[in-house]
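*Asks:* The structures come next, written out as structure tokens.
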Structure I
Amino acid sequence: MNEKEEEEKKHTGDAKEMSFWEHLDELRGTIFRIAGGIIVCMILVFANRHLIFDVIIFGPTSSDFILYRGLNWLAKVWNISSLNIEYFKLNFQNVTVSGQFFTHINTSFWFGLVLSFPWIIFQLWRFVSPALYDNERKAATRAFSFSSLLFFTGVAVAYFMVIPLSVKFLGTYYVAENVENIITIASYIDMFVLLAISMGLIFQLPILIMMLSRIGIVRRRMLNKYRRHAIVGIVTLAAIVTPTADPFTMLVVSMPVWLLYEFSIYLCKK
């Protein structure tokens with residue numbers, strides 16, 4: 001067996017080469033399996049309305065939420081009054097007849113999408129892995145395996161840090177005392193979902209850096225060189241998400257993203 005044949009064997013993984021229509025059929029099957037997983041998770045979410053809405057989604061809308069109680073505890077221990085969260089509870093309105101029903105369906109879809117993320121990653125891995133060389137397959141296996149953990153970590157950071165701080169600031173902010181905040185449930189759900197999924201995707205940064213490093217686009221030296229610029233950008237992003245004068249709040253939001261950047265440097269090739 002010559003060198004070219006050995007390389008082809010590594011590339012195909014001893015599997016027969018598929019035609020264009022077979023690849024297309026496999027892609028269709030992958031899409032159907034992904035859609036099926038999302039639908040199953042969506043049904044489970046839809047059937048647990050009390051847990052999803054009363055406990056999870058509306059948790060950050062009152063001062064009983066775990067982050068607010070933690071900040072109040074730190075305010076007493078460290079004697080920092082600016083950390084203290086006064087009692088508040090946001091109420092929401094529905095302005096259309098079918099609004100709550102379609103909000104329930106819409107929310108179930110997005111929660112189902114988030115919960116099925118590992119299944120989606122697994123199906124994508126099944127589809128692309130036969131086309132990879134052995135060394136590429138090993139690197140991709142680690143990347144795909146680690147992707148779900150990073151995604152759910154980002155969602156958790158959003159839920160326990162970013163969303164509550166944003167809700168507390170924006171929900172209780174007013175330009176004049178005679179202007180009342182009347183918040184629709186749809187606007188709150190949109191913000192909740194956007195922040196949760198955005199943070200989940202942001203936490204895919206190490207995977208992206210690792211893949212770019214493998215193909216030679218990004219190097220550790222480059223990331224080290226622009227570390228100061230990255231820190232400024234991270235702090236600026238934290239200031240936008242939590243526009244308060246409290247440095248502790250900005251630190252809580254910016255620290256996970258900065259650690260993510262440092263972890264990306266560690267994964268990157270020299």
Structure II
Amino acid sequence: MESICEFMPPKQYDFTVNTVNFVYETEHKTLKQPFCPLLYRLSVVTDGNAVIKYDNFGSYELSKGSLFFFFPGCHCTVEGDDKFMYIYISYMGNSVDVLMDELGISVENPVFQSISTLLDFWTHSVRRVNPSNANLLTESVLLYTLSFFEKGEPTVEARSESGQFSSIVDYINNNFADSALSLKKVAKIFSYSEKYLSHLFKKNKSINFSVYLNNLRIQKATELLADRSISLAEIAERVGFSDPLYFSKVFKMRMGKTPSEYRKKGE
């Protein structure tokens with residue numbers, strides 16, 4: 001192995017950071033909302049799902065491994081399920097605003113889905129923090145995490161392809177009933193291009209995104225068809241098809257029978 005020697009470029013500005021809190025928030029539902037923090041917060045979701053809404057700036061979906069930011073003076077609400085938990089570090093300091101701008105992190109670009117490989121690092125770190133190491137440990141976790149960002153995108157180093165693809169598949173498996181779910185939407189949530197996400201599906205599943213998604217939906221539909229009290233239109237809606245006729249067409253392509261024919265035969 002060759003030696004590695006890198007010279008540090010001169011700093012463009014005087015940067016210091018002071019961390020104030022390192023918190024594992026496991027009781028999100030008890031917190032008063034909306035939030036309007038006085039400091040920056042960098043947060044990592046450890047479990048569950050949620051939607052974060054920034055006043056006048058849009059809403060974003062959060063899931064395990066998501067990284068998201070709170071901004072000083074910016075009102076936001078977080079609507080999470082019963083499993084939703086996250087870890088956060090609040091921080092302030094000289095030129096922090098400049099650093100956030102340099103990394104492309106702002107209230108217009110506040111949520112990232114590509115650091116699942118850092119989740120264990122955060123969880124381990126927050127559990128070992130104590131008064132003697134709190135400042136050094138918390139600042140290290142914050143700066144180490146920010147070091148993976150280049151203009152608002154986690155670098156390739158932060159993306160464990162297999163682990164990240166697993167997170168993408170988990171997200172789709174949990175949200176297939178969303179009729180608005182699409183390659184474009186998933187790519188945006190996980191900060192990938194549509195072309196690259198399509199490549200990942202073909203590489204890891206040997207099928208494209210739409211085939212995988214429709215297979216999930218049809219599999220669930222076959223289970224629901226056993227309950228004759230549920231109409232075909234309702235089944236279509238429950239599995240993510242907004243158009244019952246299109247649902248019937250896709251179902252027949254996959255199963256060789258229409259939903260009504262499948263139900264009649266009791267399969």
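*Asks:* Where does the value -22500 come from, among I, II, when helix-only ellipticity at 222 nm (-39500 (n - 2.57) for each DSSP H run of 4 or more, over all residues; to 500) is the thing being computed?
*Replies:* Going label by label, the one that fits is I.
*Asks:* Name the one structure among I, II that distance in nm of label points 7 Å out along Cα→Cβ at positions 76 and 180 of 1.8 was derived from.
*Replies:* II
*Asks:* Right, another one. If FRET efficiency 1/(1 + (r/R0)^6) of positions 212 and 252 (r between Cβ atoms, R0 = 35 Å, to 0.05) is calculated from each of I, II, which structure is the one that comes out at 1.00?
*Replies:* Structure II accounts for this read-out.
*Asks:* 22 is what came out when relative contact order in percent (Cα under 8 Å, 6 or more apart) was calculated for one structure; which of I, II is it?
*Replies:* Among I, II, the structure yielding 22 for relative contact order in percent (Cα under 8 Å, 6 or more apart) is I.
*Asks:* Assuming 1.9 is distance in nm of label points 7 Å out along Cα→Cβ at positions 92 and 172 as calculated from a single structure, say which of I, II it is.
*Replies:* Of the structures listed, the value fits I.
Quick note: the coordinates plus some simple rules give every number you see, no bench work behind them. Since this is a predicted model, take the numbers as computed values, not measurements. Cβ atoms are built from the backbone, for glycine too; each structure is taken alone.
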